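Presented below are the structures under discussion, each in the form of structure tokens.
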Structure P
Amino acid sequence: MAENKNKIIDTWVFIALVFSISLALRYFCERVINIPVSTIPIFTGILGFLFWIFVYQRPITDIYSQIYPYRKLKPWGWLSSFIFFEYVLTWGLYTKQLELVYENFYLIIVIFIGAIAFYFSFVRMKVSLRFLFLGIFIPILASGCAIGLGKYFGFIKFSLPKDDVVRVIFLNTLYWVLFNTLYQLVCEEPAFRGFLVQRLTEKGRAHAVIISSIVYATWHVIIILFPRIDISKVAICFLENFVIGCLLALLFIKGKNLLISAVSGGIIDGLNLSIFAGDRYFGLSQYFQMTQNLSELKFIILWLGCLAIGIALVLMIPEKRRPQVILARR
């Protein structure tokens, strides 16, 4: 009884520290010194790792998956991880989305660690291909359906890209997806799914999904909107990230590998950047225009509705039962 109480206290201490550190860093980003906002998820991920190792006292690899044994070393795994890292690095430097200045060095280090985490979580740990498939195609199909429905309802108008930018659009979108996948493997996913969901799962899956998603959504409101709080934007941001958090938590719980939620989260963030990329870096937005004042809000609502259907699909798909798998050890 005392042990369970201590676990609950540890979990809420972690949540309190996540919010405290994030708020402090967001304040410094805004008011004091020029700290990039992208450092906040990194500190959140580090906090998740520290709690996992020193408070929960589990091996660091268990935060990604507890399905053993490890598979043997696969040369193609190292090669694919190296290719992903090199593509993100070279295309980022070519387009100047990454630069060899001190503000970006930490990002290069993070995606390098993310490539290592990709190797261990995909090559050396077992991955449920059915849930990996769902994690990849649910956000892609949701975005496609939202764009198609936007065309049907008349607030999206399709157009051909100016000049020959199809190649650039594809490579930019792939860059954003891969960058965010490697980034997520080190930052948000270890904190909110790897640590928080596994601790909360001891009280039940529904409890873990809902609480972790509320924390995840509130955290995003803080780092995105603070200090310019607008009620309508808070509601939209919270709802959007709550739905995303539910999807990622379910994919992790049923797929039993953090790579699945990281890939899905990377695709969601990458497509979001591509659709709302603007004119600086060409993305999927070059193929269509939003023609009404509330077009973006309507698109987000349609997209969230499609993601909600994806969540229902994940709930319906049965997982493989393995007696040796323990998602959250008591």
Structure Q
Amino acid sequence: MRIGEVAARTGATIKAVRYYESIGLVSPARGANGYREFDEADVRAVSEIRELLGLGIAPSLAGPFLECLESGHARGDECVSSLAVYRDAIEDLDRKIEALSARRSRLAERLETRAGAGFRPADRNDGEEADMGDEAASHDYTRLPEGLPRPSDDGAAAHLPGTRVPALTLPASDGGSVDLAALGSGRSVIYLYPLTGRPGVDLPEGWDAIPGARGCTTEACDFRDHFAELREAGAERVFGLSSQDPAYQAEVVHRLRLPFAMLSDPEFALGGALRLPEFSAPGHDRLYARLTLVIRDGVVEHAFYPIFPPNAHAQQVLAWLRDHPLP
């Protein structure tokens, strides 16, 4: 087959396939006319490289996986040499997360030290003090401000029940990855949200005025506080999911002490496969709308949408699980 067919079948670009050939990862034969002739082994190799890229493993490290496939294994990570690459990648992520966490701690310390440096209590009258209290409350992401607009049901999730979940592997906050099509038996709860705020970091302009935008941190805390009950009610697995990167997600899990992993989908792959609702905000062209999927045996059993209030949503999921027990 020609290089264009390899690219089409694997989702890679022709330029990427040529690059893999240039570094010796694929070695197509040459026909009598001088054209490259790729075979199924080359398609499998390119697919393996792309799957590894999704895990953050560069093509230059894909050699052991391809050698494992060439030796007759069903998967490229069934060999010891491949597992060593996984371990090295996890150690590298741990170092980066540690460095980012240390950097964040230094920044947060400076922010907290300097944020109030220009204010003296004696310089404000009682009305000003009240205004500052209201402003502080609006920046406390662990609770919802009053008067948030309620999202309306636009029907964007009506098609989801009964839909099969795609074979999609997403990186997780714990350094691993999760294949959404291979979650196993029982029920899995995946709640999607736009983005989680951080102390000292402003949310997008006008965030509170967007129906359903505010409340990601409170939603995570509600799932944390009811995690054990959700498990008892039949949720074998619970995940949060947004387009934020794994390091950001790992910080959220650590800061909020979440007992479950957060998944990252910066390319909106799940949204594209399932036609999930999105919206935009200043500085963010694409964000996931708040939505929760109950998945059972690889199929969406139920979809919660729209969600309000987010700080009580885990309790809504819990009530549904209790009302719909598995036989």
Structure R
Amino acid sequence: MFVIGVDPHKRSHTAAVLDDREQLVGELRVEADRRQRQRLLEFAEPFTPRTWAIEAASGLGALLAQQLVAVGETVLDVPPALSARVRLLDSGRNDKSDAHDARSAAVVAMRHAKLRVVRPADHAQVLRLLADRHHQLTRTRTQTINRLHALVCELVEGGLPQRLSADRAAKALRAVRPAGPVETERKRIALDLLVEVRRLDAQLATSKMRLTENVTASGTTVTEVFGVGPVVAGIICGHVGDICRFPSAGHFARYNGTAPIEASSGPRVRHRLNPRGNRQLNHALHIAALVQISHDSPGRAYFERKLADGKNKKEAIRSLKRRISDAVFRQLLADARG
């Protein structure tokens, strides 16, 4: 068995072939162009059976990974953190090169049995693209609204409410009568920002509609969890992918950051917030938790029980998020098995 490690880059890819004794038996650097797959396959032809180990196969190496999977090659996704760890232990230094990175990716694949096998892109990829686009639009709108707030504070006494709509901002700006060239220019810039906000509002509405359509088309039942709407469902399904790669609900909670980290000291046993994990998934579960708390739901009753047990508000929300994580895991698993 040969393992071909690949260190992908924007303009080139470097491949290193290891045999079953972890000895380097081949190396190649190819330009990242339309013939990259063909050249790599020609290079790999003598090395059979083989497995490809691509660093960041869900990131920078995604295109190459999908090209290889499309012709029946077995491809493993190697996390860059594991490659870096192998590189450091192998040399004792942090020095790196493309060839060394490719070899490290191959070593990781040979020593770790639980690496993710890259599958052909499916509907989950569509949901992830749409969810990420919705997140980008939301973030851009928030930045634009903040800039508009800053300008309006210098035009209107007391500024405007924190939750600002385009119509309310337009009404306030119409009432502004600039007293000089500075205020005139400030109002013009504010009107430009207002146009941007209206454009982003329209794009967000379209984005939500497309997410809703594709979540419905996916047939997922995760929307049956209270507080999980089409946007949250799109984030969950898009970022989780194949739920069967998680052996248990605990592994899934660790991945999405809802499994707390123990922070005990002496006789006091306590847990604290887990800052790691997929933050987009964590945010989606946080939204679902807030929705449950704001409505008469079993989640709200659970939250209030935790408060009564002596937990503070943040600790109670974290407990509820873990409970929602388990419910989401069950629904996704039922979908996969159904």
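All of the numbers you see were taken from the coordinates with simple rules; none came from a lab. Treat the numbers as computed from the prediction; the structure is a model and nothing was measured. Cβ atoms are built from the backbone, for glycine too; each structure is taken alone.
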Exercise for the section: Of the structures P, Q, R, report the one carrying the highest value of percent of Cα pairs over 27 Å apart. Expected result: R
Exercise for the section: For P(r) over Cα pairs in 5 Å bins from 0, in percent, for residues 198-245 alone, the calculated result is 4, 15, 21, 23, 15, 10, 8, 3, so let me know which of P, Q, R that is. Expected result: Q
Handout entry: Parent structure of the calculated result -19000, given that helix-only ellipticity at 222 nm (-39500 (n - 2.57) for each DSSP H run of 4 or more, over all residues; to 500) is the read-out and P, Q, R the choices
Key = R
Problem - Top of P, Q, R by FRET efficiency 1/(1 + (r/R0)^6) of positions 54 and 310 (r between Cβ atoms, R0 = 35 Å, to 0.05), largest first - result: Q
Problem - With distance in nm of label points 7 Å out along Cα→Cβ at positions 150 and 294 derived as 1.6, matching label from P, Q, R - result: P
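Name the one structure among P, Q, R that relative contact order in percent (Cα under 8 Å, 6 or more apart) of 13 was derived from.
Label of the source structure: R.
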